[in-house]
Structure I
Amino acid sequence: MNPIPHITLLPGDGIGPEVTAATHSILVDAGLSATFSTHAIGWAEWCAHGEPLPSDTLDAVRTSAATLMGAITSKPEADAARELAPHLRDRGVRYRSPIVRLRRELDLYACLRPARAWPGVPCIHPDTNILTVRESTEGLYCGIELDNLDTERAAMIHYDLATLCERTTGRIALSARITTDHASRRIVRAAFEQARLRALARNAPARVTLLEKPNILRATGSVMLDAARAVAADFPDVALEIENIDAACMHAAMDPTRYAVVVAENLFGDIFSDLAAGLSGGPGLAPSASIGDTHALFEPVHGSAPDIAGRNIANPIAAILSGAMLARHINQPDVAERIERAVARTLADAPPSTLTPDLKGTGSTQSLTDTIRRNLWSNDDKRVGSDTATQ
C-alpha cells in the first residue's frame, strides 16, 4: 500500500493566504488523499527576520511530495532594505527572491503554464489553448549582474562593452544571459513529452514551437536551437517549429491556435505565458507548475495583489487549478478532473452574484469557492480534463 503523500502549503503574502485556503478546502472536498502542513514564506518573513525563505520551510518543501504556494511579494533591493526590521539593517543581509531560490535549490527547471479559454468567460481569443514550457534555472534570470560598471571592468568582459562605456555617461549596469546545452536539452525534452501527452488527450498531431531570438542573441540562441534539433531526433512523432519570440507574440495575439506547446528560455517563456494568459481570460485563471526530477511546486501565475488583500474579492481559480495540477502530479487524476469539471461548470453557469469582480461578478472569494465546491460532485459527468500532465 502506497504511503499517503504529504503536501506543504506556503500561503505567502497579500492574497496568497486567501487563495491557498480556498484551494486547500477544494482539494480536501474533492477527495485528495494527502496530509498537509503550513509553513511561512515571503515578505513578512524578510521584514521580521531577514530571510524570506526560512530554513524549516525549505526543509519541509524538500521532504514533501509536492508544494502549493499562494503568492509572494517581491520588491527592489532598496525597498527591501528600508522595510527590514531596524535591528537587522546593520547585519549585511540582502533580499533574495524565495521562489527563485526554491527553483535553484530544488532544481525546478520546467515551469508549465497552461492557458486555456473557458466557456462563459469573456476573453480576447476563445480558442486559446496553449501550454508554455519555460526553462527556470538560467537565461537572463540567472542573477549574474554588475552595477555601476566602469570602462576598466568593461574591458575585462568584452571590447564592445568597453567602447560603449567610453561613449556614454552616467550609471551602467550589465545583466548576463546564461544558456547551457544541458538545461536547453532537458527543457526541450520536457516540452516534447508534454506535447505527446496533449496530442494523445486531444487526438491531434503533436507539435512544439521553440521561441528564441537567434538572429540577435547568436551565441546563446544557437545553443538552444542546436539542443532543440538534437532532442527532436528522439521524437519523430512530434513536429518541431522554430519562431522568433517577437514574431510569436504578434502571431499569438492574432491567432493563438497556431500554438499548442511552446518552449522557451526563462525571460521569453515568462513574457509569452503572460500574453497567453491575457488572451484566454486573465491571470485569475492561470495556474502553473514548477517541476524537477524529484520535487514539484504549484502556484497561480498572478502576484500577491496587496491592494485587494483581505477584502475577500480575490479570484481563487488560478490557485485551485494549480491544485488540480498538483493532484495529477501525485497520481490522483480523478481528483484533478473533478476539480477541473467543477471550475468549468462554475464559469459556464454561475450567476454574477457568485463570481469575483475580475470575472465581472459581484461575489467574493468565498462565494466563488463555495460554488466550485458544490459543483465538485455534480451528477453531470461531462469530462473537462486537462491537457497538462505533470508526472
Structure II
Amino acid sequence: MQADQAKVGMIIFLLIFFLIYGGLHLYVFLKTKNAIVMGAKATMSLIAFMVLMIFAPIIIRLFERSGYEPIAYLLSHVGYTWAGIVFLFFSCALLLDVYRLVIFTAGFVFQKNLSSIIPSAFYAFIIPCSFAIIVSAYGYFEAQNIRTERLVIQTPKIPEEMGTVKIVQISDIHLGLIVREKRLTLILRKVRDEKPDILVSTGDLVDGQMYKLNHLVEMLQEIKPQFGKFAVTGNHEFYAGLAQALEYTKKAGFHVLRGKAVSVSNFITIAGVDDPAGKIYESSVNTSEKELLAHLSRERFTLLLKHQPIVDRESSGLFDLQLSGHTHKGQIFPFTLITRLRYSFNSGYFKLPNNSHLYVSRGSGTWGPPIRFLAPPEVTVIELVHGNNSK
C-alpha cells in the first residue's frame, strides 16, 4: 500500500516537473518572439528544439538503457547544459519583468511617463540571455573547482591517545554520462591529499548504467583508508537500478550500510539508512532509524550516514554526528532559495539538540547541468578529536 502511494507520488512529481519545465520553455519562447522577428521556419525550428529539450531527460535515459551511449552522451551534455541556461535566463528575465511592472505601476499611479527607464522587449531578452550564457560558462569551471571543507568535532568519546581521527565525506558525485574520469580524478585527488582514516559516501555515487562505468571502479578502489570505506544509498541508486548500484559500490570497496551499523576499531560506530526513494521501488530496508540507533552503545561515537538532510526528532541524542548530502545547495543559484524551502538544513554545519551534530555536503559532483553557481562542489574533512566541547 505504501509502495503504491509512493509510485503515485512519483508520477505526480514527474507531471509537475514537466509542467514546470515546459512552462519555463514557453516563457523563454515568448520572450524570444517578442524580441526577435522570426519567420515561420525559424519559429517551428525553435519550437521543435524546445520540445526536444523538454523531454530530453527521458530520451537520454532511454538511449542509455538501450545501449546507444554516444547519442545519450551528446544529448545529455546539450540537454542538461540547456536546462541550466534556461533556468538562469528565466531567473534574470523574471527579475527584469518584476522591475518593469513596478516602474510601469509607479508611472500609472503618479501619472508620469517613465518609459525611458523601462527596458524594451529586445533588452528584456538580450540581458537575461547574456547573463545566462556568461554564468553558465563560469559555472562550468566552478563545477570542476572542488573545495575542501573542514569541520572539527571535539568529543570525549574519542580516546585521547588516538589523536585525530579523520573522516572524509564524498557525496552526490553522480557518476554517469556527465561526471566521468576527469571529474572523479579531481575529487579523488582531494581525498588522497587528506589521507583519511575513514572514507564515507552519503549517496548518489552513481547516476547511470553501471556496466559503462566499470573503468572508474579501479580509481575508487585505490583509496584504502585504514578503518575502511562506508556508504549509503541515495535516491539515484534506486533510479539507476539498485542491484547494479549496490554491486558497483561494493566493487569500489565500500561497505554499504542499509539499516544497519558496524563497530569500527572499538571507538566509533557507523550506522546507515536507506534513502526514502527505496519505498517507491519496494526495495527499501524497513529498519527504522530510531530502532537502529536505540540499540547502539552511547559510550562510542555514533556516526549516522543518511542521504537526505532530514533530522528525525525521535533519533535526537541517539547519534553524535549525521552526515548528509542531496541538496547540492541548489547547485545553481537562485535554485538555492528553493532547496532552502524544502530542507531546513540546506548545507553546512548545524548543532542539534542533545549534543548531536549535522553536516550537509554541497556534493562533490553535479546532477543534470554540468554547472554550479554560488554552490561549489566539495570534499568534506571531519576531524574527531578528544575534548569536552564541540564546534
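Coordinate-derived values only; no laboratory data. Model, not experiment: these values are computed from the prediction. Cβ atoms are built from the backbone, for glycine too; each structure is taken alone.
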Seminar exercise, completed: Taking mean count of other Cβ atoms within 10 Å over residues 87-94 for each of I, II, the highest value is that of structure II
Exercise. Out of I, II, which one gives 7.0 for distance in nm of label points 7 Å out along Cα→Cβ at positions 103 and 263 as computed from the coordinates?
Worked result: II
Exercise. From I, II, which structure was P(r) over Cα pairs in 10 Å bins from 0, in percent = 5, 21, 29, 22, 13, 7, 3, 0 calculated on?
Worked result: II
Exercise. With FRET efficiency 1/(1 + (r/R0)^6) of positions 239 and 335 (r between Cβ atoms, R0 = 30 Å, to 0.05) computed per structure, which member of I, II shows the largest figure?
Worked result: II
Exercise. So Rg and Dmax of the Cα atoms in Å, for residues 39-78 alone, computed for just one structure, reads 12.1, 38; which one of I, II is that?
Worked result: II
For this session: Figure out for me which of the structures I, II the number 0.90 belongs to, where FRET efficiency 1/(1 + (r/R0)^6) of positions 231 and 343 (r between Cβ atoms, R0 = 30 Å, to 0.05) was derived from the coordinates.
Result: II
Seminar exercise, completed: Value 0.45 of FRET efficiency 1/(1 + (r/R0)^6) of positions 23 and 143 (r between Cβ atoms, R0 = 25 Å, to 0.05) was derived from the coordinates of, among I, II, structure II
Seminar exercise, completed: Candidates I, II; helix-only ellipticity at 222 nm (-39500 (n - 2.57) for each DSSP H run of 4 or more, over all residues; to 500) computed = -15000; producing structure is II
For this session: For the read-out distance in nm of label points 7 Å out along Cα→Cβ at positions 183 and 199, a value of 2.8 was computed from one structure; give its label from I, II.
Result: I
